[in-house]
Structure formats: C-alpha cells, structure tokens
Structure P
Amino acid sequence: MALERDEPSVILLDRGVGDGAAYVDADTWAQILSNVGLTPEQVTARYDCVIHLVTAAVGAPGAYTVENNAARMETAEAGAGPSTN
C-alpha cells in the first residue's frame, strides 16, 4: 500500500522478523536465518526505526497472563525489560 501512495508513508508492525529469536535457542535461530538466506545484520538492516513499547502490565502484574498464548514463556518481570521511567 505504501508503494502505491504518492506521498511518504509509515508502516507500523507489531512484530518484526527478529522477534522469532526470542522463542528459540541461538543455534536454531541461526539455522532459520540460513534457511531463508539472511544474516542477523540483514534482519536488522530491514528497519529504518524500531520503537520499543512497554507493556501496560508494568506496575499492574494482574494484567499480564501467559494463559492465552502457549508460545509465551516469559514472566511479566522478564518480559518488561529495563524501565524507561
């Protein structure tokens, strides 16, 4: 859609190619990238900007659950990352 517009466009995605690395070990991730002909540097180079959003569950641990996603293994503490406050 962005290519069809006659003006600059911004494409926002809630997931990126590199997100898969969080769910597999380093060797598996390297094999996945190799299978599709990419290097970690090429994955990073695909993006002009990355905006990191912090979960709304920070400060509200009751709002975080892994019950609705079998692939989600991290705790609320582990998934929150460093505080930006």
Structure Q
Amino acid sequence: MKGEICALICAFCWALSSTLTKSVSGKFHPDNLNLLRCLAATAFFWAVLPFSPGTKGLSETPLLPVLYLISSALIGIVAGDSL
C-alpha cells in the first residue's frame, strides 16, 4: 500500500508541476523556467533525502555506477527538458 500512496503523490506533483509551468510559461523564457523548475526539484529532493530509508546503500555503492547514474540524469534533463 505504501508504494501506491507514493505513486499517487508523485502523480499529483507531476500534474501540479505541469499546471504551474503552463500558467507561467508566457512570463518566463523557457530556459529560465526550466532552470527554476529544476532548482525547485533539487531543493525538494535534498530536503527529503535524509528521511529516505534507502540512503544507507548509497554510501556503499561504488563510485563508477554513481557517476553513471548522475550522468544519465543530467543528460536526460538536458536532452529531455531543455532541447
């Protein structure tokens, strides 16, 4: 049941983000809007990270897979959102 609740919260946040982005899209340049959205998401994730139960495994993960994961996320954001 916990997974379903998390999925519903995620869907709500996604819909809210899309609605807010659409409502201010005419007032901001797309690059600035994307930067603002990414900064807000980054702040949220860093705020939630200490309370996440799976963070112990992050310190045990080898460096190369972590670099692959970070690179994949950055490339996905740049290619998917900015372009």
**Request:** Of the structures P, Q, report the one carrying the highest value of FRET efficiency 1/(1 + (r/R0)^6) of positions 22 and 70 (r between Cβ atoms, R0 = 30 Å, to 0.05).
**Result:** P
**Item:** Which entry (P, Q) yields the derived value -6000 for helix-only ellipticity at 222 nm (-39500 (n - 2.57) for each DSSP H run of 4 or more, over all residues; to 500)
**Value:** P
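Throughout, read-outs are computed from the coordinates displayed, never taken from laboratory work. For clarity, every value in this text was computed on a predicted model and none was experimentally measured. Cβ atoms are built from the backbone, for glycine too; each structure is taken alone.
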